[in-house]
Each structure stands twice: as C-alpha cells, then as structure tokens.
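There are structures below to look over.
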Structure I
Amino acid sequence: MSASPKVAFVASKSETAEQAKHRLEAKYPSVPPKEADIIVALGGDGFMLQTLHRHMARKVPIYGMNQGTVGFMMNSYDEDNLIQRLENAETTILHPLRMRSIIEAGTEQEALAINEVSLLRQTRQAAKIRISIDGKVRIPELICDGILVATPAGSTAYNLSAYGPILPLNAGVLALTPISAFRPRRWRGALLSRSAKVKFEILENYKRPVSATADATETREIVEVEIEEARDIGLRILFDAEHNLEERILNEQFIP
C-alpha cells in the first residue's frame, strides 16, 4: 500500500482562510511547502494564482479549497476525507504566458502570466498600439484603452469582462481582446494559435504611456511587449472529478 502524500497547507490572509488552515493542520499531518508532495491552498482565485506563481519552480501540484469569493479555480471546502480527495483528484496542466517587455530606459523585463497579459493606458489619453502576429503587422494602429492576451484558464476572468471569448482548455488557442477600442471601432479581437508570437509596439509612447501587467506583475512606461506561451512550464492544478476546470469553463458559455 502506497504512503499518503506529504501535504502542506497555505492560506490567504483572510481570517476565515487562516482559521481553516489551523483546523486542517490539527486534523491532518502536514509539512512545510518546500517538502510537500501536494500543496493545499485555502483562499480565493487570487490566492490560487499567488500560490501557483510562488511554487512554480518546484512544479508541485496545487489543490485549492475555496475560502474566498468566486473560487472558480478552487474545489469546494470540506474538511472530511481530504487525503482520499487528494489521491482521487484529476490533474489539469496549465501553460502560462511569457511576457518580455522593453521600457523607455531600454531595459528588458520578463514575467509570467497564468491568466492574461494586459496593456493599459497610464494617462487620460488613449493608447496607440501596433499589433504584429508571428512577425506580420495585423493592425498598424489600434487606438484603445488597452489590449490583452488571455489563456483558456484566464478567458473567464478579465478577458470575459472585456467581452472576449471563453476558451475551452483544450481548444489550442489564445484570446486577443481589445479594451474599449476606438479605432478600428468595430474590431472585437481575434483567436490565435497557442504557438503564436504576439508583439505590441507602443506608438507615441512619450505622450501616451502604457503599462503591461502579467497577472500581478506590472511594468510601466513600456515601448514594446512580446508574448508567447511558455511551453517549457507546466503548472499542475488538482480538481475533484465533479469540479474539473474544463467543465467549469465549458459551463460558463451557457450561463445567461
């Protein structure tokens, strides 16, 4: 009979999540996160993203239990039969986006995004952005509040709020979604192959500054951003069979 997995519990800073962590640690043997086979994250979707980023190098599976608000990426909270739930959980592998940005000073920065990379204007003036896909200019000048590239896992987050499409996990595409586009006014975005390399060039950046954000990592006063899927990184999220992420994303398309 195989040994039970070594489990670590981590919690957001909310009182309910912290209390849940204390109860679970009293009920089940636990180890520090760096020694764990599985990390149980207690909080909401934002905390799940933080946990995935924090432990990305170890590639340790993360099992979330909802102690937040929406909990789209979380399983239901239940203190009973946790080890059995972990052993029976299904694995979903996510590949983040890699963002490389160049700022006005000429330095280059890199960040990873599990949900989306978003570009936003920094001042009252609309941004002007040139969009290239795989080396070909597709839109010479987009005048807008911003634009984003979303993964399937992130397509129901900011992307959906910006009227972008919901993407099934196995669709093999990314969403390119404008934010309050002014010109071309009727452009509503595009679906791109997951292998696409997206390049944004900021036009008139000296008077129309733009920031770029990869999940929670923001870079300001950018002049150029390149985005592609990081196929070399696979993040493992565990879900109960009745709450798998593929089904949740699919179901979002049928909610009025």
Structure II
Amino acid sequence: METVTITMKNQPKLYLEADNVSPDKFAGKKASEIAALHAYEGREQTTLGKYFEIAGEGGATAADTRIIVKGDVSRVKYIGMKMSAGEVLVEQSPDMYTGAWMQGGKLVVKGNVDSFAGIGMKGGEFLIDGNAGDYLGAAYRGDWRGMQGGLIRVKGSAGSDIGYFMNGGTIIVHGNTDVHVGTHMEGGRIVIKGNAPSKVGGQMVGGEIFVYGTIDVMMPGFKYVQDEEVEVDGERSKFALYYGDTGERHPKRKGQIVYGKLYLKI
C-alpha cells in the first residue's frame, strides 16, 4: 500500500471543501497531480496544493492507497467523501461531512468530528477517537436515505439526531448522546453505551437501538415486551425490550407487524 501524506501549510480564511481527499481520487497520481486536484474555498475554485504540502504518491487503485492528513484541519470539510476503499487517517479534528456517503475502506479520526459525519454511509469502517457532532450517520437535510451500511464507532460522545432516517449499518457510541437518537429509523443498529436524555427512537419503524445507561424520558409510543439476553458488540447482556414507535404505521412480514426495537440495559 502506498502512502500519501498531506500537511496543512496555509489555513483557509473561509472553510475549505476538500472532497478530493480520498483514496479514490489520489489513486494512480503523483504528488504534483494530487496538488492540482480542485478544492473550494467559499465559492472560489482552488487547488489542494494551495493549502497542503503533498508527499508520496497514490497506489495503483484506491485499495492500494493510504492517506495521512496532518495539521489543523478544523476548517476542512468532506475528507473521505464517497471513498470506496483504502485508508484515511486524520490526526486532528476536521470540520463537517467527514466520511459523507462513504462506501468502503477505513477512515480513522484521532480527534473529534463535526456535524454530518458519515451521512448516507453505505459501507466501510469509520472510527472516531474523540467526540462526534450532530447528525452522525444521518440523512442529508431534506433526504430520507440515512446510513445504509458499514460501521461508525465513536469512542467519546455524540450530539443530537444521530441515525436520523437510518436504514442499515451500525453506529456505536461509547459515551453519551444528545436528543433525537434514531428518529425515523427504518433499519440498522445504534448502540449507546452511555446515557441518552430523551426522544430516543421517535417515529422509528424498524431497526434496533440499545442504551446501556439511562433514558431520562421514554417516548410514549414504546411498549415494554419482555426481558432478553442479546449479544451486542461482542458481549452478551440482559436488556428490557420495548417495541415502538407504536404511533407509526408499521409494515407486516409473514403476517406479523414489524416494530422498531428499543433495548434498555438491565
């Protein structure tokens, strides 16, 4: 695997849209060609080379390409957007839309990520060592297609509206979340190993939400069913199972109504 290291040298005055920072876009290119790839600062089209020092060259394919992003990228958006293979390591904390519409490969952020990280994600592994902002693994504003596949793991806490319109895949948050977890959820699995204040699973029609800590206010549309022992993230634990959101229309499968499942650890 070939490694390309990009290091911030000139901070943008506005925010930099760097959707070309992806193994798919770097593959088969030398440093000079990578530097010439476009980026946007505000409405002005510019190049990656204006902001980053580029060292190394891409592999023959995206799967053969590893990118290391160094320096302060707190004003850089869309890192790893639509990547399908390969690896990206971000050593500090990027701005919004990191890993947006990711399809494969491995994306690691050693710091925090801002809002809309992993939106519309279809595959791959997205690991965040710090905290995540709002709308993690959610749908784009005005869309109904949230996360559909892959894994997002947050070692810290996450903001509000995670898994909004989620259809598949797994989100694991080791800390706490804010409100509106799994709103309009239709599939997939969300695991919260800390606490969630309220509005968990509102209007969900499918999928699974696991909360290891507390829910301050349970949504009124959830009905207790039974206690179950379930394997989650490699460990078996006992949970109280609730069906919901009972106020929504739910599909039928083999004559049985399909509900979303909310598990609260006992």
Structure III
Amino acid sequence: MKLRILGCSGGIGGDLRTTSMLLDDDVLIDAGTGVGDLSLQQLANIDHVFVTHSHLDHVTSIPFLLDTVGWQRSKPVTLYAIQETLDILSAHLFNWKLWPDFRQIPDPQSPLLRYAPVRVGEPVRLAGGRTITPVPANHVVPAVGYHLDSGAASLVFTGDTTSQDEIWKYINKINNLKYIIIESALPDAERELAIISKHLCPGLLAEELAKLRLDPAIYVTHFKPRETELIMEQIVARIPGRRLHMLEQNQVFEF
C-alpha cells in the first residue's frame, strides 16, 4: 500500500488542507479540502471513500468529487462509513437542500454514489489483498478510525478521537504495525476544550500512548493552525522515548 497525505491540518488558508489521504490511486481515507489538489484524472480514478465521521473538514470534497467526475465513470463511487455517519450525511448533506442526493442521480438503478455500511472490527477487503478495518473512536459525533493492512505491514489512522481504551486493545494485537497517525488538535492550555470537543491535547495524548505496548512510528495530525509549533513542542516534551513526528502534507507512507 502507498498512502499519500493530501491534507492534515485542522484548518485552511495558504498551503493548509484539511484531513484527506489517498491510498494507492483508488481509495480516499476521509475527503477534506486536500482532495481538491488532485487532477481530474486522479479524481476519476477514485472508487472508494472511507469516512471516519461526518464533520465538514473530513467530508467536504465528496460532493464536489461526485459532481466533477462522476459523469465520466462507469460505476458509482462507494462511500464506506458506520451507519450512524451515513444517516447524518443523508439527512444533512446529500438531502437535495445542501447538495443533491447522488444515490438517485442519474437514477436509482445506476447512481453516481452508493453507501456501504461498515462496523467496528469487521474488515473490508479490496482488490490487491488490501484490508481496511474500522477501529473504535471517541468523538462528539459517531466516529471510527481505520486500520490499513497490506498483509506485509499495517498503518492505523485514529481519525478524530479523545481518550478511550478500546482502540488500544485493538492496536496492541496488530502483529505487523508500522505506523500510527493520531490527532492532537489543541495545546495543553486548552485541555478542557479538548475534553469537551472530544479531541486530544499533548497531555491527553501522552496518557493515551501510555496504553500502547508496541513501538510503531507515530505521526501526529490535526493541529489548529494558530498553535502548530506549540502543540508539537509540548508533545515532544511530554512523550519521551517514542518515535514521534508531525504529519506533513504530501508525505507518503509505503507499507
């Protein structure tokens, strides 16, 4: 598998793009503003979109993707998410008010979009021996992360999440884990806001990584733009002994 980071910021402006990742050339993991940097042909190649949760910074490019290249495709784009997330997108995005329901366009028998509900712990198997499994997340809306497994090695993306135990029970059983991508949206001075909004800050991140028994490379993402350097400084100070890095746009992981 090859995973390219299209966007990893908690905001926009200048070169900043919100969360989106291109797996190989046919799968999106979340669809924030970074998707807009792909060419028309690259957009047309996308067959699968795996969504962690319904917030706009993770789904905003899906409507534009379908509207732009759906008509030149021979089959629908498949949108994978837990049922609660699909229900939110149906009610509040693909509802004919904010955006057309592309499950009905051009007609229900041959739509541009189809939904595929997923469940935590149940793998989705794609061509090429690729497996994507939803993993637990704890956010203010129903959410999951994803475990990407090529067979040779694995990467776990937590999505937006805060303190929890279930994901670590899952991760600690992965025998080929190479990378974790995890968030820390806010600095320690805003710990209470992180708790209320169900994000992580460096102190909470340190508590979560103390539950990790493995030693993968760890990449931290979703920093609010105004405090990126401060958040990373606090992470490095609070979490010694781990292979910690700041996730960067256009970074590529091969596993």
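Readers should treat all values here as calculations from the given coordinates under stated rules, not as data from a laboratory. Everything quoted here is computed from the prediction, not taken from an experiment. Cβ atoms are built from the backbone, for glycine too; each structure is taken alone.
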Mean count of other Cβ atoms within 10 Å over residues 28-35 - structure with the largest value, from I, II, III = III
Computing distance in nm of label points 7 Å out along Cα→Cβ at positions 36 and 68 for each of I, II, III, the value 0.9 comes from structure III
Who wins on FRET efficiency 1/(1 + (r/R0)^6) of positions 60 and 220 (r between Cβ atoms, R0 = 30 Å, to 0.05) among I, II, III, i.e. which is largest?
-> III
Ranked by relative contact order in percent (Cα under 8 Å, 6 or more apart), the structure on top of I, II, III with the greatest value is I
